Structure P
């Protein structure tokens, strides 16, 4: 684990595993662990520990459940300490989901960019 409680090297490996199947344009991490690292208070509804939002134009034409199943199966829960709530969208699909899904919106607005050099 890194100093902020997130296992950044494993998170990067996860993104590379997904990239072996699809070209990833964006990879964002939200959820309770990110909120903890950002100093969120203890008295709150935690929700899922990890929320992963993957954006790829390669998802176009791939059924949503198939994308999610494959990307979720690449997540190493034993290494990360918990399962991830995985979301897989094209850029257009993400725009719609940000408006409708709080978890996705929070990951986009305040989550960790897993493709940034400093992530």
Structure Q
């Protein structure tokens, strides 16, 4: 196994890696809408937070030699399922024609009071 870490995505806020590669698969930890340059959430809306999350996820994947087009499965965590349409629109734009398997779950709360978190599994 190899851990993946890049300064182009937010640092882990706990004892975990941004991603782990094992047997040609990448297991990406959940990404929050944190600006990696400042370490803060700087956008409030669900669409804007989704974009920041996916940019962070893309940075982790690219650091591992992969990309959004190689994502097999994502799990999306939302604090308000009412944000689903806004998240879904940005998600569809970022993944374009590629449509990985996905689960979307409403949760009570996320770290740093984020509205969204996305984790992914991808091939290298």
Just checking, which of P, Q has the largest value of distance in nm of label points 7 Å out along Cα→Cβ at positions 69 and 85?
Q
Among the shown structures P, Q, from which was the value 3.3 of distance in nm of label points 7 Å out along Cα→Cβ at positions 61 and 77 calculated?
P
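Kindly point out which one of P, Q the value 1.2 was derived from, the read-out being distance in nm of label points 7 Å out along Cα→Cβ at positions 13 and 109.
Derived from the structure labelled Q.
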For which of the structures P, Q does the calculation of helix-only ellipticity at 222 nm (-39500 (n - 2.57) for each DSSP H run of 4 or more, over all residues; to 500) return -8000?
Q
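Coordinate-derived values only; no laboratory data. Everything quoted here is computed from the prediction, not taken from an experiment. Cβ atoms are built from the backbone, for glycine too; each structure is taken alone.
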